[in-house]
Structure P
Amino acid sequence: MSWNVIKTETEYKKALSRAMEIFQADADIPESDELELLLVLVKDYEDKHIIMPSIDPIDAVKLKMEERGLKAKDLEPFIGTKGHVSSILSGRRELTLKMARQLKDFLELPADVFMHTA
């Protein structure tokens with residue numbers, strides 16, 4: 001099948017559906033080249049037309065804590081006292097730039113999660 005730049009949602013859905021059909025294609029068959037092209041076209045369309053919602057930095061921190069089985073006390077080296085950690089996690093106090101940087105590294109979060117806060 002011949003593919004062009006995706007311009008409509010219908011074309012996007014068709015390309016996405018085809019990509020899912022051939023996703024397990026071996027590297028040495030024609031479908032692997034088609035899959036590679038489809039992934040580029042789909043990403044291009046998504047980058048232009050799909051806006052990802054921003055996540056609240058504190059929610060991202062809490063989610064990472066839950067994923068890793070961390071407790072509030074595990075954040076004390078980055079935020080400060082137990083009371084400071086509690087204030088940050090409850091939203092009563094704002095993250096500082098220093099805290100955001102340290103949490104980004106410790107929790108392996110993308111920097112843009114903290115952009116509107118820090």
Structure Q
Amino acid sequence: MTSENPIQADVPPSGTGCVECLEGNGWWFHLRRCAQCGHIGCCDTSPAQHATAHFRSTGHPIIQSFEPGEDWYWDFTTEEAGSGPELAPATSRPADQPVPGPAGAVPPDWRTKINR
């Protein structure tokens with residue numbers, strides 16, 4: 001696959017949580033994985049919406065859910081959900097990682113801070 005391919009199934013995820021939230025002591029609701037470079041970002045329900053910001057800054061159009069038991073894809077350019085190949089492990093955040101997460105960073109009033 002070339003670097004222009006929006007899905008590179010052999011690229012591992014960047015970690016177990018949103019890169020930017022972890023760096024900035026933030027928190028997330030759900031996680032999304034860039035299917036091209038493996039970047040883990042937080043979903044649009046999360047306060048910072050880092051998965052969408054990653055698409056806007058890189059042009060990488062396809063994400064996959066990084067939640068246990070979910071394997072759907074989303075294409076930012078067509079705004080359509082779909083399916084695709086299995087990506088390199090790990091295919092989700094750790095099952096024992098809390099939602100929202102990460103542990104210790106989520107404010108008590110988190111429900112008032114999510115995007116709906």
Structure R
Amino acid sequence: MKLHDDRNPNLKLFSRYEPGCVVVNDEQFDRPVLVLPDRVETEWTSHSFADLAQEDFLHLASCGAEIVLLGTGERLRFPHPSLTVPLMQAGIGLEVMDMGAACRTYNILASEGRKVAAALLFDTP
């Protein structure tokens with residue numbers, strides 16, 4: 001049986017993550033970023049975790065994903081349930097993870113062809 005690499009070179013995947021930054025297809029980001037299989041958005045929020053607003057989750061609900069992985073920095077933090085109502089109303093799953101877990105899980109799901117989004121926040125000094 002012939003095996004070959006048939007990965008889509010346009011698929012957005014995490015190459016690396018470390019405290020303070022992530023790398024997606026060789027492009028480094030050090031501020032909030034939304035990564036989907038077909039694009040990267042750097043304007044999904046201007047807020048830190050503590051200042052997340054329902055408008056941020058409205059944007060996530062409109063991005064075309066079936067599941068959103070919220071990466072909350074180096075430690076796991078959960079947003080207030082009232083903020084996530086737009087995702088619930090749209091039938092979109094939300095998983096809250098630390099940055100590393102969100103990057104790893106996203107890569108697996110995106111590689112499987114799933115409609116996944118990684119919404120990443122960085123720790124603020």
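Just checking, which of P, Q, R has the largest value of distance in nm of label points 7 Å out along Cα→Cβ at positions 30 and 78?
Structure P gives the largest value of distance in nm of label points 7 Å out along Cα→Cβ at positions 30 and 78 among P, Q, R.
The value -18000 for helix-only ellipticity at 222 nm (-39500 (n - 2.57) for each DSSP H run of 4 or more, over all residues; to 500) was derived from one model only; which of P, Q, R is it?
P
So if we calculate mean projected area of the Cα convex hull in nm² for every structure here (P, Q, R), which label has the highest result?
Answer by largest value of mean projected area of the Cα convex hull in nm²: P.
FYI, it's all coordinate maths here, none of it is from the lab. On a predicted model such as this, the values are computed, not experimentally measured, just so you know. Cβ atoms are built from the backbone, for glycine too; each structure is taken alone.
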